[in-house]
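Please go over the structures that come below.
No lab work stands behind these numbers, since they all come straight from the coordinates. A quick note: this is a predicted structure, and the numbers were derived from the prediction, not measured. Cβ atoms are built from the backbone, for glycine too; each structure is taken alone.
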Structure I
Amino acid sequence: MAGLVLAVETSCDETAAAVVADGREVRSSVVSSQIDLHAHFGGVVPELAGRAHLERIVPVVAEALGAAGLAGAPAPPVDAVAATVGPGLIGALLVGVSFAKALAMAWGVPFVGVNHLEGHLYASLLEDPKIGLPAVVVLVSGGHSLIVKMTGPRAYEVLGETVDDAAGEAFDKVARYLGLSYPGGPAIEQAAAQGDGGAIAFPRPMLREGLDLSFSGLKTAVVHYVRAHPEVANADVAASFQAAVVEILVTKALRAARLTAARSICLAGGVAANGPLREAFRAAAAKAGLGVYLPSRAMCTDNAAMIGAVAHFQLAAEGPTALGAGAEPGLGFPGARAR
């Protein structure tokens, strides 16, 4: 089992590196964001993202090693090197995977290829190792929405998932339609703060049906409403859309906890940084007598610390990843249905 893991994350538009000890302690975590690079285009441009990772990965890794007190340490300074292998943008992934493999070979330590989605589940564990298990984790990001039962490190069951758009994808598309800035999640939240969440009765798709999620119909309802009511204020549209997403996610989380006798509910992924969603989870958990765990906003967005945490337990259970293994841009969460 690796004591110290150097992990890199380059799945999308953040170049990140971290040093994690024993899968629990974050010794350093450095993230270089590309938001300013892509904002002009209203979304991530894959070619630009890949080039930016190439430019930034060496200084980001050097900074992470230095912050962990490993600058100038004799090689190898860590016991394993990990990288996100998928899902993500193929050009971006290849930068991190190739760099991590090269370091592992040079230092003679194991390489561990990690599933990015698994990483998000470890954000709460990293910040609160005493999390009450089993826990229902609602993973909501730009590309994925999953409801997962977690009983321990690398022990989980997919309970529900999106049948169409992910929650973060819906935030981005609604924000773009309303002419708001990129990224869409923070822009919607900022606009919604000035609006009335009850102003427009947007639908709550699949609210009373099982544990799967759907956001495509909600996104379409927003577009149709704005076209029919061009005079409506963006703030009210944003607030009403946000309120619908929050109600769907809270309802599904509580249902999953009830059906699985979970002790806690957790949020994970980029959408977990949304303030009203976090407050709704806190209130719902308190009312239901459940523990609630909300990662810090730094741990909600893509980072390498969560990759290092997974790598520790994965290496112990499965051993090193073959150096011949490649990046997998379409990699899904274990047990999830292919979309």
Structure II
Amino acid sequence: MIVDEQRFTLTRIGNEHDFRDQMKRDVRSGLSSEHKSLPSTYFYDDYGSALFEEITLLPEYYLTRAETEILEIFAPEIVAAIHPDELVEIGAGYARKTCLLLTAIHEREAGSLYVAIDVSEGALRHAGQNLTHEYPWLSVKGYLGDFGADLSAVPRNGRRLVAFLGSTIGNLASTQRPGFFRAVASMLEEGDGFLLGVDLIKDEQTLRAAYDDAAGLSAAFNKNILTVINRELDGDIDIEAFEHRTVFHADTGCMEQSLRARREVNARLNAIDLDVHFASGESIHTEWSCKFTREQVESEMSAAGLTMTHWWTDSEERFALALARLPLLSST
């Protein structure tokens, strides 16, 4: 595919050395603690991003279909509420569902700029190349960085619709979400909008199927975090010694993903001079996938200074999109 370099640019906003140093700190801290853990950010190298795209197409993974249904119906209404000059997507990935918003933006003669933020260079290139090929009127600016730290570095190009789709917000623990919402609020000005995808609380059977699929893709995605750590930190963790595990926490409505050692494992991470011991049956927490109610989303947004103005769900009320804005400034 020919890439129009004038309409697609890719810029690193996070310092590559800072990202690697952060990984070193995260892994040292997470694997040295009594209850071992690794941040889910490190799932998403190019291979992990491609694996996740495959997961979204699985019959068990209802989230993508439900969110797509909402966008197919309500994208024009979402765009009409903001009429953005630019669509800014946090954690863009391959930007497949984004096409529905972009089409609505073009039909309403709004902006012609799509800004994609992601930690995977491969995903950004894939999205930029496909979108500029499909939409001759569109310019794409890809920013390679961590949405947990680099949002403030994204340049502004007029009125914004900032989107965070796919219920990725559920991967953030309750202690992390307030900081994220404040960071998003700081990106906005009066007239801008923030579109958030949230998975709604539902029965355990449906959730378990979505996060532990029959094809084993979720397990491969989970284990890929160890592949990334081995590669980036010169490690020798035996990946096949670990099994994918999913636990439902009824009290919080959250799914927890972890990797459990099938046997005793000793490993070395040379880049951080760390020896790690795993007892048989010991787990590494890798990801939360939290589910929400409308009241919870509205409350968490409000605490960050955002006002929820719209709430759309799919026909089975499995998933929702929430639109929020900054409170209107007084004219007096």
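Ranked by distance in nm of label points 7 Å out along Cα→Cβ at positions 15 and 255, structures I, II are topped by I, which has the highest value.
Quick one: Cα extents along the principal axes in Å, for residues 71-174 alone came out at 35, 30, 24 when computed from one of I, II, so which one is it?
Working: I: 46, 35, 22; II: 35, 30, 24.
Answer for the origin of the read-out: II.
Out of I, II, which one gives 25 for relative contact order in percent (Cα under 8 Å, 6 or more apart) as computed from the coordinates? Traced to structure I.
If distance in nm of label points 7 Å out along Cα→Cβ at positions 7 and 191 computes to 2.6, which of I, II did it come from? Going label by label, the one that fits is II. Structures I, II were shown, and distance in nm of label points 7 Å out along Cα→Cβ at positions 23 and 47 at 1.3 was computed from II. For which of I, II does helix-only ellipticity at 222 nm (-39500 (n - 2.57) for each DSSP H run of 4 or more, over all residues; to 500), calculated from the coordinates, equal -13500? The value was obtained from structure I.
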